[in-house]
Structure I
Amino acid sequence: MIDEIKQDAKARMGKSVESLKGELSKLRAGRAHPSLLDQISVDYYGSRTPLSQVANINASDARTLTVVPWEKTMVQPIEKAIMESDLGLNPATAGTIIRIPLPALTEERRRDLVKVVRHEGEAAKVAIRNIRRDANSDFKELVKEKEVSEDEEHRATEDVQKLTDRYVADVDQLIQEKETDLMEI
């Protein structure tokens with residue numbers, strides 16, 4: 001029973017870290033990366049379809065993304081979807097190729113992005129601590145129902161604390177890496 005609770009806590013903490021990685025990947029660090037356009041969807045024959053499913057997306061250089069639609073008719077809808085996104089990008093079309101130049105980040109914008117990164121990191125840490133709290137309350141419930149001894153509960157609580165410390169350290173490392181990435185010029 002204790003092992004099941006610990007495994008569940010470990011899996012949920014891992015998901016929190018993965019979620020943070022996903023959120024951080026959406027933040028632009030000044031370099032072009034195809035994942036920047038992941039959340040953009042295009043109207044494709046009446047249904048909303050992710051951009052990556054209707055076109056090839058490549059980083060042609062450090063500051064330019066290139067989008068090549070698989071169908072000529074999709075150039076205009078893709079261009080419109082990119083302009084309407086909240087990314088602040090301005091695509092330039094040349095025939096069937098859409099080039100998206102990424103403007104350089106200002107110092108002020110970099111500092112704002114660092115604040116966003118820290119906020120996301122803190123949210124992930126809170127989620128991990130909430131998982132720890134849930135696991136510890138489950139252990140206390142088992143002791144109350146006399147299914148485990150207090151010594152077993154104490155050891156399990158220590159194990160969950162070690163898990164928590166490890167995942168919080170992972171979050172701190174991710175935040176530090178992203179901050180360094182953002183502040184590079």
Structure II
Amino acid sequence: MVDEIVIHTRRLLLRPLRQGDADALFAVFGDPEVMRYWSTPPWADAGPGAAMVALDQASGPDADWLRLGLVRRADDRLLGTCTLFDHQAHSRRCELGYALAREAWGQGLMHEALTALLDHGFGTWNLNRVEADIDPRNRASARTLERLGFRPEGLLRERWIVGGQVSDSALYGLLRRDWRMHPSSRFGSTA
């Protein structure tokens with residue numbers, strides 16, 4: 001079950017979303033700077049956060065996604081989320097999504113969280129491929145993916161229209177064999 005998955009890293013606890021997380025989620029997803037390159041506009045209130053928590057809690061073991069909250073262990077503060085979604089079991093593939101509170105940018109926390117999530121995906125889910133798509137103007141996100149070993153694989157022109165603004169999507173991919181050899185991976189030493 002999703003609610004049994006808890007991943008510990010040096011500075012973070014990755015855990016399922018809980019009742020009471022809606023306000024912290026709103027602090028992240030309601031921030032226009034965090035949502036600047038997202039595929040939806042910033043949230044106007046905590047309602048979508050409550051809906052997100054309810055959806056995750058109602059999902060069963062057959063859900064095609066795993067969304068975990070990033071909780072800073074030092075102060076038990078929820079700082080964002082990381083997600084494996086659109087899991088295609090027959091082709092052992094899924095997509096990666098993530099968001100982090102602006103106050104936590106530049107500290108390597110997302111790299112730490114995604115390293116643990118990718119180890120889980122390639123290990124427990126036995127994935128062969130993980131994909132990500134980002135707005136190509138989001139250089140910080142591109143650096144995050146590239147630092148994890150993702151490779152740019154293409155560009156989808158004018159893929160999104162959010163708030164009347166048209167944007168492209170840069171596609172990235174990471175293969176199991178590449179992750180196994182990556183310096184961040186703990187998966188390679190255990191699989």
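Just so it is clear, none of the values below were taken in a lab; they were calculated from the coordinates. None of these values were measured; they are calculated from a predicted model. Cβ atoms are built from the backbone, for glycine too; each structure is taken alone.
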Report task. Work out distance in nm of label points 7 Å out along Cα→Cβ at positions 126 and 158 for each of structures I, II, then name the structure with the largest result. Result -> II
Report summary line: If you rank structures I, II by distance in nm of label points 7 Å out along Cα→Cβ at positions 38 and 142, the highest one is I
Report task. Assuming -8000 is helix-only ellipticity at 222 nm (-39500 (n - 2.57) for each DSSP H run of 4 or more, over all residues; to 500) as calculated from a single structure, say which of I, II it is. Result -> II
**Report entry** Among I, II, structure where P(r) over Cα pairs in 5 Å bins from 0, in percent as derived comes to 1, 8, 14, 14, 12, 10, 10, 9, 7, 6, 5, 3, 2, 1, 0
**Finding:** I
Report task. For structures I, II, calculate relative contact order in percent (Cα under 8 Å, 6 or more apart) and state which one comes out highest. Result -> I
